[in-house]
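Some structures to go through are shown next.
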Structure P
Amino acid sequence: MKNYLEFEKEIKALEQEVDSLKSPFGSEGISEVDTQKIKNTQNEINEKLKETYANLNSWQRTQVARHEDRPRANFYIRKIFSKFTLLSGDRYFGDDKSVIAGFGLIDDKSVLIIGQEKGEDLNSRIERNFGMMRPEGYRKCIRLMQLADRFQIPVVSFIDTPGAYPGLGAEQRGQASAIANSIECSMSLSVPNLSIIIGEGGSGGAIALASSNKVIMLENSIYSVISPEGCASILWRDPSKSLQAAEAMKLTAKDLLKLGVIDEIISEPLGGAHRDPENIAADIKHSIIKNLKSFENLSKDEIYDHRKTKFLQIGRGQGFAKSTNLEGLGLSYKGANIDKIVSHFEKNKLIYAGIALLAITSLIALIF
């Protein structure tokens, strides 16, 4: 049975109409199927989907990102990679079922695959802890990323979590340090790492695996430091103000691409990824292959510097780059040209004001 969101009521009614038209058994017994009416109604559905999904607000995109039928990491791993070998355990405490990790092949090349898995039905969601990772999950990922780095194998991560698990046991086992160590490990790799946000990218639970050379988002996925409901509860003490929070947080793929937080958006099929999972899996596979090829001719240091500069430049013009001075071993800040011009005028505004005043005085004297 299909699941529909609140803003899809009209689409639901039309699809139910198509289903009834396809059935030859009506109230008057067996009747002829009206294929022309089915075709017209299907065209109407497509137009309605186009109109609806072209005008989604941030809160509606959040709902699509959380859709029950949306393809999960396990689906993409099965469809995109071959010869996948599952690896388990952190070698300290145990295994975390909320994250799938192992080695596989894509385009005949070995990659480490990490996927945060929410589950597909009630039982699997409980087993997977709704995609909320515990410390042992992050430590498992660290162990495997270090292994991949040792053998120069690229890393591909699928991000889909509301956040790290906030339970007492997780905190007692060092949740915060596990997330911090995972970010540090991701940032220090000498192999290319790609992160694809396929649904929710929530809080530190997401960034722990999304500190990558390339951060890619599906069109209707979200990426934020907190959920819109959580933000509304903190700022306005009112969870019903989720729409205002979602708009203010700039958590959609388009907003984040403008801000330079992510690098690429993968367009979804009409009506969302859940309406054509095979097609979106093929598009993700193409994006992974394309991005991995872009790093083939880079050295270990160049891959590391690419990742470092990418994150340092967020909100800082052109970011930081290695000093061209032979004696300079650190990083120097590279500002955008427009920022340099504005800064120059700010520093010398009194001089320019004096020149302007002198020019105006001279012009008045010439006229009169």
Structure Q
Amino acid sequence: MTAGEYQFSAMLLMALLTLTLAVVLMRREVNGADVKGSGWLLAGGTLLLSIHFYLQHALGFRDAGELHKSVFLNLIFILPAAWLINMSMIFLLRKGEVRLWEWLAGPLVYMVALVILITGKLEVVEWMNLNRANHVVSTLYGITLLLYNALEFIELKRIRQALDNFYDQSMRYRIRWVGVSLRLLALVALSSPITIFFGYKFVLPIFGIIVLVSVYYYVLCFVCFCVSESAYLISVAKEEEEEEERIVLPETQDKHTDNDQSQRVEQAIRKWMEKRGHLKTGITIQNAVEEMQIPRYLLVRWIKGTEYEVFSRWITHLRVEEAKRLLAAHADYSNEAVAYECGFSSRSYFQKIFKEQTGMTPVEYQTKKTHASSS
């Protein structure tokens, strides 16, 4: 494939992704200003990339061997496109609550980059030619994107914590695509200066492929995210976590007060477990504290003091212990029956969690217990 054919194909792909995002975002089913705002920022990024590849194809710098000019054009368009794509991720993870400096950092860096590139192209300064300008801007570009990437990873960690603290089983699979997308965006940020410093001829096509794959994966997963219930589930968990952070915890007077509160929580948990509250499928920490009739912050603090630390791991432990009891007591129970009795959402999820917790499959554990009781 020639450079021109690659650029034309990339232009069509980016245009198609932009159109797909526009169609999806205009659907009524897509709820939430944060999701729509994030989507339009992402669409802006893919549109800029489409224009970039069109100009590369029309001007033909690569085919003419004018690689410095091709890189110059790359930096002019890819830097703002990358900023929009990263801002779309931050906007999504923060539910639209983006700080002012995060909005301004990208445009300010872009303005500085333009000054450097124009200075290098016109050779206003003796020591600054276009080649050196490309090196400086690509490094600046990589550092800026890595900064945004770090902010995104910090926010992703907070969302994972919120999900673990709210739902009765791990919901991290619903945002696994975000982690993969962030790693791909980090790869793009690192690849840019490497491409410029270590030669254009062979590395530049690889960089182009990395950009296309990263953007395509992000857009595809984002579209699936928009039409699924994941956005709603994550939003609920994050809102509850933020509400919890706003609660002013009463200061305990002494160790005696702490012990009284711990005993109160443990007594509420015992009564709740006697009613098999922990075996209900799909419960949240909010459901649990309402049934226990205790403040949420007390249960959160009590769980943090255990080896499980978060609600989902604690509930999973309780369910696995109940599953072990049922498997040992009932040799005729199937995995489906045990999963249902213990509150697991499916047989496959139960089998996966049980193996992780015990090192054995439910069947192996059941067989072991049966042989031990018969001998």
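Values quoted throughout were computed directly from the atomic coordinates according to the rules given, and no laboratory measurement underlies them. Small disclaimer: the values here were computed from a predicted structure and weren't measured. Cβ atoms are built from the backbone, for glycine too; each structure is taken alone.
So mean count of other Cβ atoms within 10 Å over residues 132-139, computed for just one structure, reads 26.4; which one of P, Q is that?
Going through each structure in turn, the value belongs to P.
From P, Q, which structure was mean count of other Cβ atoms within 10 Å over residues 36-43 = 21.8 calculated on?
It must be structure Q, since only it matches.
Taking volume of the Cα convex hull per residue in Å³ as the quantity of interest, name the structure among P, Q where it is greatest.
P
Name the one structure among P, Q that mean count of other Cβ atoms within 10 Å over residues 292-299 of 17.0 was derived from.
Q
To test your reading of the models, identify which of P, Q gives -26500 for helix-only ellipticity at 222 nm (-39500 (n - 2.57) for each DSSP H run of 4 or more, over all residues; to 500) when calculated.
Answer by label: Q.
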